[in-house]
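Following this line, the structures themselves.
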Structure P
C-alpha cells in the first residue's frame, strides 16, 4: 500500500473511532479485512477486553459475500452465547458495501441490534 493511501485510511479510521465507543452495555463490533481473512471482534472498550471473536479462517469459508454472511451469523451466535444483544458497529475505515455490508446484515438477522 502506498504511503499516501495508508495515511488517508488511517485518517478515516481515526475519524470513525472518535465517534464509536464500546461500553459494557453496548460493546463495539470491530471488523478487519485483509486480502485473505475477514475477522470480527466484539470489544468492551471500557474494560479493554475482547468478549467474542470470529474469522473466516475459523468459520472455514472463503472471503466472499457468502463467506461474510456465514461469518455474520457465526459472530451473532457467539454474541448470544456471551449474552450480548446490542453492539455498536465499527466498520474500521472500510466502505459500507460488499462484504462488510453482508456481514452486518447477517449479524442483524442473527439477532444483534445496531
Structure Q
C-alpha cells in the first residue's frame, strides 16, 4: 500500500468522519507551502521541487491550526513526525500530526508555550 493509498483508504475517511469537511472547517490536500529551493548548478541555477504538505487543517478560511503528514501504512506513524513539525514551524501552526492510517501522533506547540 502506497502513501496515496493510505490517504484515500484511511486518512481522508477518518478526517471526514471527524467533521473536518463540514463548513466552516475543511482540509486541503497536497498544498504547496514553499517555492523550491534555488541551487547553483554549473553557471546556472536550478529550482528544486517545492515542499508540499499532505494535509492542512483549516478551522475556518485563513486559519490553519495544524498540518498532517501521512506515510504508507507499512511504515511507522512517527516516520513523518519530523517532516510535519518542520512544516508546522515553517507555517507557524499550533499542531503537527503524523499518521500511517492506523496510528496518529500529535505534536502540540501550545503545550511548549505553556512551559
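Tabulated data
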{"item": "Structure (P, Q) behind the derived value -5500 of helix-only ellipticity at 222 nm (-39500 (n - 2.57) for each DSSP H run of 4 or more, over all residues; to 500)", "result": "Q"}
{"item": "For 28, 23, 10 (Cα extents along the principal axes in Å, for residues 61-100 alone, calculated) the corresponding structure among P, Q", "result": "P"}
{"item": "Among P, Q, which structure scores highest (criterion: relative contact order in percent (Cα under 8 Å, 6 or more apart))", "result": "P"}
{"item": "Of the structures P, Q, the one that 3.0 was derived from, the read-out being distance in nm of label points 7 Å out along Cα→Cβ at positions 37 and 77", "result": "Q"}
{"item": "Read-out semi-axes √(5λ) of the Cα gyration tensor in Å, computed value 25, 18, 15, structure in P, Q", "result": "Q"}
{"item": "Computed 12.8 for Kirkwood radius over Cα pairs in Å, for residues 13-52 alone - originating structure among P, Q", "result": "Q"}
{"item": "FRET efficiency 1/(1 + (r/R0)^6) of positions 21 and 45 (r between Cβ atoms, R0 = 30 Å, to 0.05) - highest-scoring structure of P, Q", "result": "P"}
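We did not get these values from a lab; they are worked out from the coordinates using the rules stated. Source: prediction; values computed, not measured. Cβ atoms are built from the backbone, for glycine too; each structure is taken alone.
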